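No value in this document is a laboratory result; all are computed from the given coordinates. What you see is a predicted model, and the numbers here were worked out from it, not measured in a lab. Cβ atoms are built from the backbone, for glycine too; each structure is taken alone.
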Structure I
Amino acid sequence: MAFVILVPVVLAALMPGIIAPYNPQAAVGPALAPPGADYLFGTDDLGRDLFSMLVHGARSAAILAVVSVILTLLVGGILGVAAGLAGGLVDAVITRFAEFVAIMPRLLVLLLLATLFGPSLELAAVTIGLMSWPGLARIVRAESRAQKYAEHVLAAHALGATDWRIGRRHILPAAIGPALSVIGPIATAAILTEAGLSYLGLSDPDLISWGDLIRNGQSFFHQGWWLSLFPGLAIVLSCLGLTLLGLYETEISAGTER
């Protein structure tokens, strides 16, 4: 079910120019035309095709989710392995730092950065990624501590392997399964956070965002109910697909461990 939901979103993100029937920024029909054969999801107040805008908006959501997940995996994986293998002061410092990052209000930080540096999809993606790693770090840390005294790890130590090599060759592969379970929630949180920023008018003005489409559609809710409905459904279905994907990855991880 997750793949059925996410495949259209991925295709739209990869090939918006092929899937979208019209230029999303051009007026192609009458203003506020209802959904129909000519305009699948109707048009907005400027006569732009809403379906084409939703397709191009999928790219922004996908970029945000992918960059956030990659940064989370890198930072959380490295710090989690370092904390689990080193222990002592290193473990305590990383753990306290992770707790500090975890309690920071993500949306407030993004609002502050958008105010200081201007709206930017890249800045939002990097910020979300750098604030989403504590949960993954805890998972990897626990796996590292569990593997630290395993026979193959002790044997590698006895042969003179460095902690970096042990973490890369033995600890990280064992932590991949549990780590995959957080990908869905991280990507979901990234999409929802960016939609919230866009709804507040703090998205990149050069890019189409689903949250921005919802905000614009609210002004014409009685004349064009579809302007807010379809972008909202796009966000809900994308997050639902990512949540189901996370549950599927969790089941795979649990089955592998058994």
Structure II
Amino acid sequence: MIIAGNWKMNPSLALAGQLANALTVRSFEPVTRILFAPHPYLVPISVRLGGSDVRLGGQDCHQDLSGAHTGDVSAAMLRDCGASVVLLGHSERRANHGETSALIAAKAAQALAHDLDVMICLGETLDERRAGLAEQIVIDQLHASLPTNLPDGDDSLHGRVMIAYEPVWAIGTGEVASVDDIAAMHQAIASELPKSQNGHKAPLPILYGGSVNADNAKAIFAIDHVGGALVGGASLDATAFDSICELAVLQMSKS
């Protein structure tokens, strides 16, 4: 399982350092932990994480290698700052910055080309779910957000790309999709993921996000095709984040 913390535009640098230090105290093998920190913090957080098993990620990257893009950050810059993965297509980027799935696919291709793994976010709004369009919206986002024309075709995605399903209406609201809703959407996504040509590579992991916390994580992790969690607010609390990781370890021990 993969447990990823998305700090978004939080916290102060002092608190960020304390949180990063707390992440190095314990290991939660075989769970993989990822921390998506604000871009200005990547270098100091990379130093804090040191030789720990926590992977560091950026919260976005540009689709071009370099150029006249004031305020943007390239995949190569993220890698130089200590990141090994990047979060792309979060609903807040799609809504607040008008990012399209085609743009996200271009960013993903750039990231993969510069040795960054990629986590691509998908999710529907409440109006789309009420209209019965949730699955269609998410599957359309999936197909349009995955990069194409990669050197090894779809096999280039395996081991490099993760999917995070986050219903937009559940992000930061305290609302969580029902177990049945999560199961149905993760099954739908899993059925649409590209298959390895040789049949030997594991499918792309699918994480659930949207107000995940220590109280609901156990039930979420028990759902088929849930490969972990993308954690927002709870990742700013070291104790809460550790508790979620503990539950992931417990679930893996049952598998």
Structure III
Amino acid sequence: MQKIVVTGADGRMGRAILEAVFAMDGVELSGALVKRDSPYIGFDAGELIGRGKLGVSITDDVKSVLNSNVTVIDFTAPSATLAHLAIAAQVGCKMVIGTTGFSEQELEQLHHFGGNVSMVFAGNYSVGVNLSLQLLRLASSILGNSSDVEIIEAHHKHKVDAPSGTALMMGHAVADGRGVQLNDVAVYSREGITGAREEGAIGFSAIRGGDIVGEHTVMFASEGERVEITHKASSRQTFARGAVRAAKWLREKREAGVFDMEDVLGFKRN
């Protein structure tokens, strides 16, 4: 039985992951971590999701629950994730990371830990989203710069980073299909007199409001026609189940390294 530790257990995503661990065969909850100021410290993790007592107390003591026998599922914040990675490197546990909003420097730190930690790091754990990445690479390789690409994403009002990690994954997939680097062609904001659109640009737009779980559309706009690839998530369980699936996949990984959800699903890259 694979032992799972869930960080940010009292948040929306944390609770969804607790539910997914409870529902999936072959895994069991070993620990539930929260911030130091959480009012849920000392509660049983099962009480957070209406499952009664599971015998796992919620704690803010990271070192008390991380060891070489557990896999950590972390959807928190960049600083917290990096702190957890540092401990994981010391004790030898594995990690599944769904945190977004990393700076370039923080991403370098994360990949540095890949020399010692076996981890899956993805901006989205949905099977549908990762299938969409394959479609986007194909579409962009065929259409090239003959189509203008815009990526529109929408999330709930509590999301703190933009563009979303998923939107960036999609942007990288389009750029891969064109054989360019996203950082060289991305346009993240427009305001005022912007001038005509530059050929080859990949534009991003972010919507924040209400309780939208996650919606992403990549528009390929050409003269006379438009192709759109859209993914809409209606439940966080989509991501939570994918994260637990990634944790189960990691169980057999003996080598350190940074893997992604496409590795987990066995998709072939172009």
Q: Give the label, chosen from I, II, III, of the structure having the highest value of distance in nm of label points 7 Å out along Cα→Cβ at positions 219 and 235.
A: III
Q. For Cα Rg over 2.2 N^0.38 Å, for residues 75-130 alone, which of the structures I, II, III scores highest?
A. I
